[in-house]
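Presented below are the structures under discussion, each in the form of structure tokens.
What follows is calculated from the coordinates using simple rules that are stated; it is not laboratory data. Predicted model only: the values in this text are computed from it and were never measured.
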Structure 1
């Protein structure tokens, strides 16, 4: 049995998901992509995640995925670590994607358990073999994304066993219901093999998850500066200050999570001149105008950096 031992020091802090930027016609806007990345770094991101579901990875061709990955990793040029999402149902394709991500400079890969649509799932033994095959192909950490969209139950004993038995599998983004309880149980059962217990889902449960032992937050990309106002004091031992900040930012977090989804980040960036267009690729509908107005109202009250970065 091999305990997970990633080569790099443990990654911690705020690692928001970067949007994939499109022009008005829905084509890749690589200049806008670079500006979005620069903003997110300037806003205090400890690292970034690309090609996740909040990046609209599911509307990209394989060639577009590679182009976005290469563009971002070359543009970041080591300024911060970058996590690349390499999820795919097929084991060998996920392994190949992960190997390419490592070769281009990714610090970590994030992978959902194999699933397709509403009903195609595989049993635990196959999930274990899937992650082991990916781990055997690379030398960087793997983050398991435990999210409802996969519809795949991942029990704490199973996740802890994978962490202990699969060399590079060491990080866990938990965004299922009762995430804090699951994080707490996972940390207890997995021990040192759980290198990175992380919060997700736009930080809607961030305080509970921090109290449960989360060491990272993978949020939307619109306001890393705001999430830092919560996590910085918390990790410095000032829980009261963190709780006060969470109370201030929670209306915006809630509005993103419940009313806007992945459109929130682009709306904020466009409003502040970070990107020229907030296009979502069809058939995703544009953000509802009323939801957008409320998003901007809440963000302006908090002086979100995205609203003035490009002005």
Structure 2
């Protein structure tokens, strides 16, 4: 009996260590691909994918691990972008300081949204976030510093730390890659921490988590604010890349698009939002250059319906299910 009890934990530990090794090997391969990618593909297109991948990862932290569906995440993306653009164009800050200001503004807005909405659940939570995001949209439409419908153009990229010229697309790409890796690893660490395990427990059965003594509203608020901050970081970085901040990022359509990216890639998976963002941005790019350019939203809508009806786990989720079923 004692031998069996000794062997089982050892086997479980070895399996967990093997899984960790495979995961870090995958991280290494993906990092190597990302480092050489700008020499194969157009760097600006790759930077767009990375920015939206970070946005989708931030949204997935809230939906996939806390079980909260927000229809207002575009507000955080736009807030980060507008405040970063304003600081770079009007106050001549270096890009890293401008991005920090934009991220801080999105974080503050996340706290406000969270305090007002976090006590609601399901469709009520989603509708409150949508209503608040629409208020933010109309504020940016009327505000003088945003340029209204014209947006903010010609935002300078500047010099990173006052030294590195960010007008060079290669320099800009590696900076954006570093920002994405920071956000991705922060999310990875969060979901594998005790805090992340509590979030999963809340997602699965909130009354049980409450009965165990957890302040679920506080946990959800922290997750919401962290998600908002990372969405703002994505918006800030995107503004520096494209030297533009516009109402498109604040529109409700953008909130729907990040939902699509997450669902297509795989809700509650670590790499799902990254794959989903690359898939959706790639489809949009290809359609925009074809005769179906005016039908982009229709095609994306069809993809959304097919995803919901046929493979709810998303691309990464379905691959994981296949691997577990056939390669145990």
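Quick notes on this structure:
- Among 1, 2, structure where helix-only ellipticity at 222 nm (-39500 (n - 2.57) for each DSSP H run of 4 or more, over all residues; to 500) as derived comes to -13500: 1
- Among 1, 2, which structure scores highest (criterion: relative contact order in percent (Cα under 8 Å, 6 or more apart)): 2
- Ranked by Kirkwood radius over Cα pairs in Å, structures 1, 2 are led by 2, which has the greatest value.
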